[in-house]
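Rule-based calculations on the coordinates, nothing more; no lab input. These numbers were taken from a predicted model, which means no experiment stands behind them. Cβ atoms are built from the backbone, for glycine too; each structure is taken alone.
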Structure P
Amino acid sequence: MRPGNPVLSLLLWLVISFATLFPIYWLFVISVKPPVDLFTTPSLILDRAYWANYAEVFTDETLRRYMMNSVIISTGNAVLVTTLAFFACYALSRYDLGGKENIFFWTITNRMAPAAVFLLPLFLLFTQVFAIGDWKLYDTRIGMILLYCTFNLPFAIWTLRPTIDGIPRELDEAATVDGATTGQVIRQVVWPLAKPGLAVTLILTWVFAWNEFLLAATLTSFNARTITTGLSEYVTTTGTEWGKMASISIITLIPALVIFAVVQRHIVAGLTFGAVKE
């Protein structure tokens with residue numbers, strides 16, 4: 001097959017890179033501009049760096065609490081969802097369950113409805129049904145972790161199932177013949193081979209929980225409030241603190257970028273796992 005034009009490929013790569021990185025650059029410029037310069041000089045020009053916005057964010061005890069909430073909720077949800085999705089996909093792949101394709105389709109349909117549809121019933125569940133004495137789910141980290149499982153688990157099952165289906169059953173049977181139990185087959189055969197797909201599922205569910213705003217803004221007030229909802233506190237009746245909002249946005253990008261950089265190899269392997277080779 002004739003290779004493509006390298007010049008056109010380079011231009012396409014530059015256009016895509018510009019479209020991807022320009023908003024981040026613009027956000028960074030806003031985050032290091034003094035408030036007075038935001039409206040007196042062109043927003044894309046950086047005359048001098050004003051790091052006070054970042055200093056105020058890092059010294060704000062409330063924002064540090066919001067950041068810690070986001071880390072705990074996102075990580076807890078990603079680990080729980082990935083584990084449950086793995087066992088669900090293993091059952092769908094290895095056992096001849098009646099109507100398992102219907103089960104799989106029904107699971108995916110739970111992810112098709114917008115989150116706003118569930119706001120009212122979820123609010124009632126969190127504030128009334130699951131509120132017994134001092135124990136409640138509203139404005140708690142465990143409540144948000146379980147809540148995000150409802151929306152992320154169907155997606156995780158849909159993402160991870162091709163990986164589990166791509167692992168031959170013959171490996172399970174060979175291990176069973178050698179005397180391995182079902183638990184040993186899962187731990188020593190299926191789980192190691194599924195690591196690329198597990199990495200993809202883990203990072204995507206983590207990002208979904210990290211970026212979520214609507215449910216967190218409705219079902220938390222202070223104790224479990226996340227950093228994304230904390231951004232709204234800078235929009236007040238007296239004005240919007242654009243510099244602080246931009247600096248927090250830049251800070252929230254860093255954990256996701258670090259995780260993507262660490263597991264990038266597994267992500268690429270997971271997305272191509274099971275591909276047909278000739």
Structure Q
Amino acid sequence: MRVDEYDLEKREKADVVASPGKCIYCYEARKPEELTDEHVLPYALAADTLIFEKSCCKDCQREITRYEQNVLRHQLGAFRAQVDAPTRKPKDRIKEVVIHFIEVDDEAKQIRDLGKKTIPIEKAPLIINLWQSPPARILQENVSRPDQPWTYFVNSEVDALNNQVREETGANHVAMSLGKVNKVQYQRFLAKTAHAFVSAKIGPDAFEPCLTDIILNRSDDVGRYVGDIPGVHGFAENPESTFQISMGSLTNGPAEGYIAVYLQLYPSIRSPEHVIIVGKPKVDLELRYKDA
């Protein structure tokens with residue numbers, strides 16, 4: 001796989017791909033006015049880094065918006081505000097977060113509910129919630145890996161806030177809720193991004209897609225094609241890189257020959273390494289990707 005690293009902090013327009021004359025999700029030919037520009041790497045994370053012009057119909061965009069905005073605004077909204085990620089509506093930026101606290105015993109079991117506390121975003125601990133998974137089922141890998149939320153946080157900031165609540169309530173041990181992740185919506189978001197990336201790099205007609213039903217909310221079987229494989233790529237070469245993505249053909253196993261996309265958000269915090277199976281190539285992938 002060739003790896004493309006993007007520093008989302010720079011927000012530079014790196015690439016614009018010409019319209020394919022159709023929607024890359026439903027594959028229906030459309031008039032230009034019926035198609036919208038697609039941010040292959042979502043605007044809310046990467047601004048105008050990679051744009052596929054006139055490549056998404058309005059019907060498909062409505063379906064995608066149902067889950068993509070939930071991931072970007074709710075799951076990642078507070079984190080995006082804290083790191084000043086791109087936004088089209090600065091006035092709507094999250095200004096505070098509500099954190100739920102509980103008292104726990106020595107074995108971390110809940111004793112009592114301590115209620116919720118509203119914290120200004122500038123004083124809230126830095127937390128990002130993603131999802132970690134076993135490999136996609138189509139790979140038939142015998143790997144034992146948790147299928148659960150994955151959270152990164154700054155220990156000192158979380159400890160300071162817990163200590164404040166402990167002093168206010170008289171609790172011995174305090175824990176906070178670190179947020180929730182909707183697994184299906186998050187993995188659907190990964191599937192959409194991976195499919196769009198391959199379509200932009202080699203063209204939507206260069207492969208038989210696996211993910212269209214997942215992307216368009218017609219199937220919830222995301223685990224068949226979306227999962228994690230740690231160690232596919234080493235640690236990001238550029239420590240400032242905030243988005244690492246690549247594509248290539250699988251060379252062995254049950255899914256040999258399929259196109260796989262590797263995607264990692266904020267690799268410097270050792271976040272989950274997602275591998276999404278996108279489809280079967282109809283062309284020589286190495287030659288097409290080389291010319292892209």
(message) With distance in nm of label points 7 Å out along Cα→Cβ at positions 115 and 211 coming out at 1.1, pick the structure among P, Q it was computed from.
(response) P
(request) Using mean projected area of the Cα convex hull in nm², for residues 27-106 alone as the calculated read-out, with 8.1 as its value, let me know the right label among P, Q. (result) Q
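Of the structures P, Q, report the one carrying the highest value of relative contact order in percent (Cα under 8 Å, 6 or more apart). Don't skip to the answer; put the middle values down first.
On the way: P: 31; Q: 19.
Top value of relative contact order in percent (Cα under 8 Å, 6 or more apart) goes to structure P.
For the read-out helix-only ellipticity at 222 nm (-39500 (n - 2.57) for each DSSP H run of 4 or more, over all residues; to 500), a value of -20500 was computed from one structure; give its label from P, Q. Write out the running numbers ahead of the final one.
Numbers: P: -20500; Q: -7000.
Attributed to the structure labelled P.
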(message) Starting from the value 23.1, 76: which structure in P, Q was Rg and Dmax of the Cα atoms in Å calculated from?
(response) P
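Comparing P, Q, where is distance in nm of label points 7 Å out along Cα→Cβ at positions 67 and 171 highest? List each step's numbers first, then the result.
Numbers: P: 4.0; Q: 3.3.
Largest value of distance in nm of label points 7 Å out along Cα→Cβ at positions 67 and 171: P.
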